[in-house]
1. To test your reading of the models, identify which of 1, 2 gives 16.4 for Kirkwood radius over Cα pairs in Å when calculated.
2. When mean count of other Cβ atoms within 10 Å over residues 125-132 is compared over structures 1, 2, which one is greatest?
3. Please compute relative contact order in percent (Cα under 8 Å, 6 or more apart) for structures 1, 2 and give me the label with the greatest value.
4. Quick check: 4.1 is what I get for distance in nm of label points 7 Å out along Cα→Cβ at positions 13 and 133, calculated from one of 1, 2. Which structure matches?
5. Matching task: -8000 is the computed value of helix-only ellipticity at 222 nm (-39500 (n - 2.57) for each DSSP H run of 4 or more, over all residues; to 500). Pick the structure from 1, 2.
Structure 1
Amino acid sequence: MAKQHQYKVTISWRDDSGTNGYAGYSRDHTINVTGKPAIGASSDPAFRGNPAKYNPEELFLASISNCHMLWYLHLCAVNGVIVLHYEDNAEGIMEEQANGSGRFTGVTLYPVVTVSSKEMLHKANELHTEANKFCFIANSLNFPVAHQPEIIAKESE
């Protein structure tokens, strides 16, 4: 039997003016998880959101990148690859349909990884493919996640 994990999130929105018209209500809301700091969120500015707050599309992309990184670091640790630094500039494409609906059609991760020695470069590169196979978020998507890693050895910096 598969081991199950359950997650709970509370999304709170309030605008005392109400939704009296599409242009008039605030898209600002709060994401809460018990025991953690609240996240101020909104919709994408293209959909009348607040550009100073995170939007669902950014958080979705961050979840994919974050999950990949955590699996990658795990796999590096158990395979003797010593990672000193990891930074990903992930990009995603969402297509909006004429009726206003939409979906993500692709995500590409661009991790730049620094390892402690050049002997680790090959294995460090290979482990991105393995991390993608294990990533819970990537396994839940209806499109593939592409990876274009750059691996740097510390002594070559």
Structure 2
Amino acid sequence: MIFVTAGTQLPFDRLIKTIDNIAAELPGVRFVAQAVNSAYQAKNIEVLGFISPAEFNGYVDNSKLIISHAGMGTIISALVKHKPIIVIPRLVKYNEHRNEHQLATSRQMDRLNYVNVAYDEDELVTMFKQMWPDNLKPRNSISDVASNEIISSINNFIKY
């Protein structure tokens, strides 16, 4: 299953339409998308509106690949759960967000080699085809607990 998440604040029709087109070429593959207020009517993917955190985690756990807006919650979930992820930032020029923080997040995550980043729909399609189905490896992962260095630093800060 491929889990697509567009976030819960604004529609991200550009992402949903691109994924719907990819899914049309893969009729045996299940695509589940979490997308709110989408004007685009998907034909080839299952689209859910708001889902609970438990449902979200279940989809992440059961996915072979995550495709997402550049939301830090999803990025962190993928990194902690060692899931391959492709991120595509929402852009102001398409009225997908209020500022370009997702573009900045994407650039930084890409520079640090944490996630696969597609900066437009064509890159998303190309990256998907390069990864699916035989190259599904996360670029990086993180622990779900703080490192000893961070804990020590916080303890020292609190003591003094």
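1. 2
2. On the way: 1: 18.1; 2: 15.0.
Top value of mean count of other Cβ atoms within 10 Å over residues 125-132 goes to structure 1.
3. Details: 1: 17; 2: 20.
Top value of relative contact order in percent (Cα under 8 Å, 6 or more apart), among 1, 2, belongs to structure 2.
4. On the way: 1: 4.1; 2: 3.3.
Source structure: 1.
5. Only structure 1 yields this read-out.
Bear in mind that the values in this text are calculations on the coordinates, not laboratory data. Keep in mind it's a predicted model, so treat the numbers as computed, not measured. Cβ atoms are built from the backbone, for glycine too; each structure is taken alone.
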